Structure P
């Protein structure tokens, strides 16, 4: 059995911090490249709607309204190469497709290295259930500041998009979430005196 010696670690704090920075940049670039590969994998497995009923594969819309239908049976192969479960790989592909097709400004910022991939995927998770117009609004509001956007700020932008572009769904959600508890006072009933 052969063993390989680990590379020597930097000897000074400054050199160590430079090495950490370099490794972080390399990891960020690798994450973006994996996202690009995920989008390309999905593009290579677009479902043909004309033959969807005549084949054994099952088309699925991985992202929100306006994104293409993709053969869902392409996920296991991708998952195997990623070393992830099918659910995890499917979620990753959904995030990537959401970015590429419905959040193009944010996707461009990711590819330009202005926004970390993980931050963009968090935004994609919040827009996947929005209408195309609402997602486009969120894209325009956050692409330039996504690298420093807090979850609360993102939530407010998404809520604003829902109010502007999905008012019926907002009204339905408010009605469903309304407190259904109540108390009824019957003033016609008289109390009995003890005796």
Structure Q
């Protein structure tokens, strides 16, 4: 249910960018209620509806009931891994890239965001709002290594190899050098843990 609003978002605003329309999480929670998809599951309805609402939030509120937090964190991790699958498949082929997929960011190696790079160096997930280019998008996806909630999610991230491909596609020198090296070292650590 977490992306139930994506079709409606695109139909109404012709974009998947929440910033240019409305939060697809908020819209999804409205649709889940309006469509009554959880009427037969009243015990799950609150946790699932809140997970839909919050799955795309930059950060979760501190005060969340335990059941809502667990469901939301699980959905957020799965969503990140799925987004990485889609973007890796798209960016692994030669450009030009679909503006819808790369959030209308240019594939210009001279453009970069200090904020995205700094988020990585600070070991935290970067924000979509700070993206300046396709390379920033690659780096942002790499920073999700710091935003995954569960060891199993981090293990899958390392095992699937998508994050590594995205990070390796960043320039090895210039402004991305240190952030790229840091993420590759973190991925190598996770891969070694997974091999044990």
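If distance in nm of label points 7 Å out along Cα→Cβ at positions 77 and 117 computes to 3.2, which of P, Q did it come from?
Derived from the structure labelled Q.
So Kirkwood radius over Cα pairs in Å, computed for just one structure, reads 20.4; which one of P, Q is that?
The structure behind it is P.
Given that distance in nm of label points 7 Å out along Cα→Cβ at positions 109 and 141, derived from a single structure, equals 1.9, which label among P, Q identifies that structure?
Q
P, Q: which one has FRET efficiency 1/(1 + (r/R0)^6) of positions 5 and 37 (r between Cβ atoms, R0 = 25 Å, to 0.05), as calculated, at 0.20?
Details: P: 0.20; Q: 1.00.
This value belongs to structure P.
No lab work stands behind these numbers, since they all come straight from the coordinates. As the structure is a prediction and not an experimental result, all values here were calculated from the model. Cβ atoms are built from the backbone, for glycine too; each structure is taken alone.
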